[in-house]
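Read-outs: derived from the displayed coordinates by stated rules, not from any lab. If you're wondering where the values come from, they're calculated on a predicted model, not measured in any experiment. Cβ atoms are built from the backbone, for glycine too; each structure is taken alone.
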Structure I
Amino acid sequence: MSVSSSLEYSIDRHWGIAMDFVWDYADSTRVNGSYTPMDGTTASLKRNDPSRWVYSVAPAVEYNINDSIGVIAGVQASLTGRRNQAFVQPQVALNMVF
């Protein structure tokens, strides 16, 4: 489950800045079973992954070439979380309206 909220401010006709706030949650997962590896033997599989969550932000800069084409670029970075690795992910999008 994810919850997000966004803010955007237009500086002028072409430029804007944006900020997304994201909370992502994954419930616990339990897997019990067996599988057959390539050697033909049977092996058991038991895995319990606890739930996890993370808060992150995604600041970005937007440039609108005209009314139909725009580019937005920024990064998404984790702030805090539980059982989640810290991350920084670059993001770029090309938006076109036909």
Structure II
Amino acid sequence: MRGAEGLQFDEVEKYRRSSFPFATFILTIIGVSLSSRKVRGGIGLQIGAGILLSFTYIMFMQVSTTFATNGNFPAIIAVWIPNIVYALVAVILMRNAPK
């Protein structure tokens, strides 16, 4: 109950440092599954989709950590929810990717 002010920022940073290596792996799987598709028109659509997914991941991570620091949301859940959601997206994209 007693303690230092701003402890939420430290908790978020601690969990963020452990979740970023998993995020790198998840975003790499998404990029590989998107780039494995061969289309006639070029690769512009795949590059755009990859950049869009990466941007939405970063935005989702920032929003969820804001809920943890300013709201009453547990830091570990706020940091790991984007990884869980995008891991599911990566699994779906890998299943649909050509072998």
Task: With Rg and Dmax of the Cα atoms in Å derived as 16.6, 63, matching label from I, II - done: II
Task: Ranking I, II by distance in nm of label points 7 Å out along Cα→Cβ at positions 14 and 30, the structure that comes out highest - done: I
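Work out relative contact order in percent (Cα under 8 Å, 6 or more apart) for each of structures I, II, then name the structure with the largest result.
Largest value of relative contact order in percent (Cα under 8 Å, 6 or more apart): II.
Can you tell which of I, II yields 0 when helix-only ellipticity at 222 nm (-39500 (n - 2.57) for each DSSP H run of 4 or more, over all residues; to 500) is derived from it?
On the way: I: 0; II: -28000.
Value 0 for helix-only ellipticity at 222 nm (-39500 (n - 2.57) for each DSSP H run of 4 or more, over all residues; to 500) corresponds to I out of I, II.
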Task: Label whose coordinates, when FRET efficiency 1/(1 + (r/R0)^6) of positions 38 and 54 (r between Cβ atoms, R0 = 35 Å, to 0.05) is calculated, return 0.95 (choices I, II) - done: II
